[in-house]
Structure 1
């Protein structure tokens with residue numbers, strides 16, 4: 001495993017981890033969600049599946065999260081996460097291990113970023129795995145943040161305790177909400193023609209199953225949708241992670 005720092009288009013440091021097997025058969029990028037980190041259990045599980053299947057695997061901390069990259073969580077937006085994904089891939093193009101087409105995998109906000117990239121550059125993508133993905137910024141605000149919107153806009157801030165770090169209060173600016181409505185996977189869904197894997201926890205609240213089903217039904221490609229029983233939005237339970245590994249392992253083997 002190799003870790004290094006690159007600069008994004010805004011001259012901020014992005015921490016990148018590269019895991020390269022002896023004889024790589026492909027390349028995969030794995031992206032975390034809002035406030036996530038590249039070393040979270042579900043992100044490392046996704047990455048391990050790719051590595052075990054012979055893919056050079058890239059994980060990174062987006063800017064404006066809680067990892068090793070620069071920026072402050074309060075300034076996070078879908079746009080900033082998406083631009084970081086573009087910038088990491090652009091950097092990867094200069095590396096000797098770069099291969100096209102590659103696989104994109106993302107969780108939650110990383111899922112919509114992966115999907116938006118696949119819609120913009122479909123010729124570069126071998127397969128797509130937006131897991132427990134945000135589908136539409138508008139839906140996210142209507143479904144998950146609806147009870148907070150009035151006060152959020154009035155005060156300019158949304159505060160909530162971290163689910164993975166008890167005691168940590170996450171504060172997000174209203175600019176996140178304003179930016180979110182600009183992004184919707186359904187707008188150019190016809191561009192997603194590559195094999196696509198969807199996966200969602202049965203108890204997912206931010207990105208619920210019924211929304212994933214709408215996305216699945218509208219996709220016109222080779223596709224799968226898997227439901228992880230009793231699982232929440234972020235996968236931390238070992239039983240759920242083993243199930244996800246098995247699902248992704250079978251899917252990757254089917255691509256080859």
Structure 2
């Protein structure tokens with residue numbers, strides 16, 4: 001399997017961030033880490049190994065990014081409005097730095113991508129699609145938590161609103177935007193396995209349904225647990241269908 005690693009200084013986040021790429025060719029899948037992970041987490045936790053045959057067959061080309069969770073929502077030493085501001089900068093980094101990098105790496109201008117992530121990574125995966133359905137056309141949110149209010153100490157600002165899907169989707173009325181979202185493949189993946197709390201996925205599904213946004217709520221039952229063995233099996237199934 002071809003492995004590539006690139007990094008650069010992001011002026012938006014004022015730090016160096018890297019991307020690990022796995023595969024020669026195939027539809028690009030942007031993978032977000034869990035709360036404590038970085039761009040190598042999917043490799044170190046065995047997700048890349050679990051998908052090796054699918055990556056080598058060109059079913060998918062995996063782009064793994066870092067996160068700034070410890071500098072944004074999890075930064076208890078910072079003011080809540082700074083936390084939400086950093087998340088806004090991270091969203092801008094993904095849209096205006098990572099997406100162009102993926103297109104250049106795949107040598108295809110205008111290429112659309114899919115996203116995936118587990119736990120907190122699921123939040124980033126779905127938030128990226130919801131905010132940028134012009135470039136992200138599919139997402140896989142595994143065992144996600146989608147309400148970031150618990151990180152804001154009861155405070156609220158515009159940056160938080162536009163990065164909290166339960167809020168901005170609940171008030172979405174633009175018909176063309178709603179139609180664009182409905183044209184995407186949105187998968188919220190949960191179950192009743194160990195350590196899983198399906199309430200978060202069901203709540204987001206309820207909000208999407210209230211707006212008429214087509215999506216899939218995939219309840220894997222006992223096979224939907226909050227841990228890497230479950231997530232690897234799920235992603236093998238989804239990518240195998242691509």
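Bear in mind that the values in this text are calculations on the coordinates, not laboratory data. Given the structure is predicted, the values throughout are model-derived calculations rather than measurements. Cβ atoms are built from the backbone, for glycine too; each structure is taken alone.
Worth a mention:
- Label whose coordinates, when log10 I(q)/I(0) by the Debye sum over Cα atoms at q = 0.11, 0.24 Å⁻¹, for residues 91-170 alone is calculated, return -0.47, -1.12 (choices 1, 2): 1
- For FRET efficiency 1/(1 + (r/R0)^6) of positions 19 and 115 (r between Cβ atoms, R0 = 25 Å, to 0.05) computed as 1.00, the structure of 1, 2 it came from: 2
- A value of -0.99, -1.12 for log10 I(q)/I(0) by the Debye sum over Cα atoms at q = 0.21, 0.26 Å⁻¹, for residues 163-226 alone, calculated from one of 1, 2, originates in structure 1.
- For the structures shown (1, 2), distance in nm of label points 7 Å out along Cα→Cβ at positions 59 and 131 is largest in 2.
- Origin of the derived value 54, 40, 35 (Cα extents along the principal axes in Å; candidates 1, 2): 1
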